[in-house]
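What follows is calculated from the coordinates using simple rules that are stated; it is not laboratory data. Remember, it's a predicted structure, so these values are computed and weren't measured experimentally. Cβ atoms are built from the backbone, for glycine too; each structure is taken alone.
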Structure 1
């Protein structure tokens, strides 16, 4: 429960409260408002400039209808029989049909032969247009206002949320008939570009309210970056790179003409790795520098020519942001197990779209557009069903960890920064999180349990910033425990989840893993009963196609 004292707490009410500030949150708020209900959206930063999408450009999985079957088959293949064909088709169709609206709101997609090419977006402009549209339809936006805990009615349904406003140094409460959690995944403060707002807050709030998570074993996505500026994680330019060790020996990395995805992590575990984009043709250079210009800024600032000079590279943990794990959704409206609570974007598990593989890039962008709208419409319908007096329900705060002292736990004050460093020490190393084993997972879980005991204590609460940081430390610890506990129980290697003690994919483990719990963690197998689809024949290709950038 949030216990910070505030002389001028802000009290608001709405039909639908959306928590988050990225594309999924913006689409959810717009979709809910389109149903004629009052909508408030609260963001940890400034909606339009904070988050991973606003920091750079991104592709969008929005093929033209004649290519839907091909893209659907490819996504299903990548999901290794854990993805859901119906959901993939839903996402593709919804995204394709939604993008003309973005253009009508003022976004300018590039043109070819007079037709708009809606295959990618420039993040800053895309988010500016989405924010402008929210204001146009009457959505109330609270910037710099991180939500910290949900409110629950006596019947267990969600009734709003509480948080803090940094700039006004006060707490706030928003009473609402329904809530959409669209506040991103968790990158564990790795400094991946735009991801430091993604600290797993929504996952913790959902579980405290009685919700469940799913596929948390697929929460260990790493992205390549230059080692001298390990922030910009844009992998496309490196598709045309050759790799060498410190002595200049070619590291190869190809299997059957295709780059082995485990090549770079394994190479980095042996020593420094260097990349040179010397396989790029003039045509590729022109396209990639325009579509992924932000990836070249570190080179420009350092005075490096990446096409002729070697640069050291590393891998940065993006966790669930480009991984899969998140809040478990239970129906087509993206509802959760908690009545009135919905999840969208990176906050939701993307197992239906990606299995345990990464949905990073275009698929995640499409997931944000589609699930945001489904969640917004679903939340609006739920709020309407409660009638005119929904916000008069008796409500209690659901927050349990990192918000105030509890008489059932230690009263010692914990150091939020030390907690974060402890979590990162278990989550960042490749030998712990990428190459997993039973003993390694047990060792890390034991250390994370000790950190969890610490965050049960009395957090520093001298300012609203202190409250935010203590809650963030609790969320990071919780997400790390769920990720490793789930990984411990999937005894196979499949997509993002690699177990060195179980190196093969087990066809009998065709299920999702639901997980949750606070002090006592649990895992449940949700078996997939439909017949696996026949995988398509994929043409071997050693480098990315310029047309797909």
Structure 2
């Protein structure tokens, strides 16, 4: 039923809109291309891949996914949220297989080994989509996911601040060491490079904050690139040379010599003149190691999770309320990732920022994703020398801006409003990730979440499967599901499956939580999304029994515990 309605929606759009719809899609695709190009370059380089790899990723995502997926408004391409994972694969696999090689050769070997992991991860995603694995995104709790993304943002900032000021970071240093080393790094910054980076960062934060609507007509990323290229030409970064600059700007204690040159610009091959220089091919040896298996899991699990969550978020913003077949979309992303990794590209996801820009530009269908890929392909083929003139400091500024949005102070405030327990889970995930790695960090967040659920009265036997008593009346078109024990993220999938199944037989599904000891925050949010989903199917989902539960905070989607539960929340203890 779902697929037929989706196909019908697309057909109706093309029939009713005709050329107008196609024109808007190509315009939206062009606007997204202006935003995507510098971000693709920046994400690829920060991931340890050649900058052009980011372009190939978006081109393949635009062409392959728009042909297979029915997600109408999502833009597929490389994402900042995967930088830490991909760079980790390049560095760890390169070190494992290239112990006797120089730094450049080791990095190239790590890149090719990471491509092998990317091909295999794409195959896993393809299989997940074919075997209806899209629902697995509903298994993970929301707060640890947000904590993971915030930690990725902090890691991106810690690395890209050095790019911004033209200073090489300490080799092999972790994010905490990089953050600790920033004060001394600023004392040795390269003034011309820091000028480009600082102005770029100022534009990225400043322009969107201006109270004038006309400033949003041109993407801020395009303004940054234009200004940065102008400054790069003014500082003659194309030619290696040195210059003198005062050691103290307002003092007279002498000058210091600094070097600039092409190493501070994007490296971009001329594809039409030398096609083979623009591609790389995978090395699959890493799949036989524990390191490779770890990154195979991270590539496929985190990539699928981010992509599905982004696609769901964009679906809610679709003015026509069209529904995405998430299994089909995941399969499309998996196939596109296999193709991308075979030719040297990054893993891709449904990228939420570019997708939102796509909607704001007036996109009507998935043709805009295709158009943005075509524009990228055309530009990289015809204007490689212009891309080469982009200073790396400007790309670093864009990633710092992206990292700040992932780890924004607003995220901490929002999480605190949901509940003190959720803030502890959020911060615990961040600290564990920064101190160890992404896999351990997300595991710590999940275990903290489970620990709070047990403390609030969730029985151990109810963690994986919630007991549900069914009360139905065939003639009334209504069914009541009485949830026992607890309803938390670990058993949500079984309840969701039951709700969807019963909604095929009844027009109204009632969920009664009166006998449930605890209902967590993730379930509250997912129930909210499910209400809208069923409403689009002309079905009704009603939630009852929560008025007898105590919310752990004033947030509308805060976790709730039974009034008879003796456990006290940290919010109540603080207050």
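From 1, 2, which structure was mean count of other Cβ atoms within 10 Å over residues 24-31 = 30.4 calculated on? If you can, show how the numbers build up before the last one.
Numbers: 1: 30.4; 2: 21.1.
This value belongs to structure 1.
I have -10000 for helix-only ellipticity at 222 nm (-39500 (n - 2.57) for each DSSP H run of 4 or more, over all residues; to 500), calculated from one of the structures 1, 2. Which structure is it? Before the final figure, lay out each step's value.
Working: 1: -10000; 2: -19000.
The structure behind it is 1.
Among 1, 2, considering only percent of Cα pairs over 32 Å apart, which has the greatest calculated value?
Numbers: 1: 42; 2: 49.
Largest calculated value belongs to 2.
Could you figure out which one of 1, 2 the value 32, 18, 14 for semi-axes √(5λ) of the Cα gyration tensor in Å, for residues 200-327 alone was computed from? Mind dumping the intermediate values first?
Working: 1: 32, 18, 14; 2: 40, 29, 18.
This value belongs to structure 1.
Which one of 1, 2 has distance in nm of label points 7 Å out along Cα→Cβ at positions 392 and 440, as calculated from the coordinates, equal to 5.8?
Working: 1: 5.8; 2: 2.9.
Answer for the origin of the read-out: 1.
Taking FRET efficiency 1/(1 + (r/R0)^6) of positions 120 and 464 (r between Cβ atoms, R0 = 41 Å, to 0.05) as the quantity of interest, name the structure among 1, 2 where it is greatest.
Numbers: 1: 0.65; 2: 0.90.
Once FRET efficiency 1/(1 + (r/R0)^6) of positions 120 and 464 (r between Cβ atoms, R0 = 41 Å, to 0.05) is tallied for 1, 2, the winner is 2.
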